[in-house]
Structure 1
Amino acid sequence: MTVRRIGFANRANTPQVTAVDPSHRWSIRGLDGPIRARVDVSVESLTDQRSRLTITLDFDGLDKRP
């Protein structure tokens with residue numbers, strides 16, 4: 001469980017690891033809470049001393065209107 005501050009309130013969220021390729025890629029998605037994040041992280045080797053880090057974030061908000 002993680003707790004994030006959104007606006008003026010603390011929001012609890014349970015993350016789930018959905019993909020893992022050690023040292024290259026991993027993905028996490030939120031399972032609960034009013035705003036659920038999907039996070040994809042990839043690391044691409046460019047040279048022996050350089051890498052490219054790509055982080056993709058996507059958020060789903062729950063519509064609680066009737």
Structure 2
Amino acid sequence: MTLLDKDVNKLREADKIFGTKIQTVVSNALELEKACLEADLVVGAVLVPGAKARSWSPTSSSPG
């Protein structure tokens with residue numbers, strides 16, 4: 001599994017927690033493209049403080 005984030009401190013914390021079970025990468029356009037092209041599954045998430053989280057289920061016709 002590859003975890004991308006712009007925050008190096010968050011990536012270091014993930015490294016401490018998961019060790020060699022995951023690969024951490026500082027996110028930028030090139031690294032994101034490379035990770036997506038190599039992935040079998042891509043899960044994206046963005047935290048917007050104070051905003052309601054969007055939801056999706058396979059039975060709905062569109063996300064959100």
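Just so you know, all these numbers are worked out from the coordinates, no wet-lab data involved. Note that the structure is predicted; figures quoted are calculated from it, not measured. Cβ atoms are built from the backbone, for glycine too; each structure is taken alone.
For the reader, a short list of remarks on this structure follows.
- Among 1, 2, structure where volume of the Cα convex hull per residue in Å³ as derived comes to 134: 2
- Among 1, 2, which structure scores highest (criterion: relative contact order in percent (Cα under 8 Å, 6 or more apart)): 2
- Source structure (of 1, 2) for distance in nm of label points 7 Å out along Cα→Cβ at positions 33 and 49, computed value 3.9: 1
- Identity of the structure behind -10000 (criterion: helix-only ellipticity at 222 nm (-39500 (n - 2.57) for each DSSP H run of 4 or more, over all residues; to 500), calculated), options 1, 2: 2
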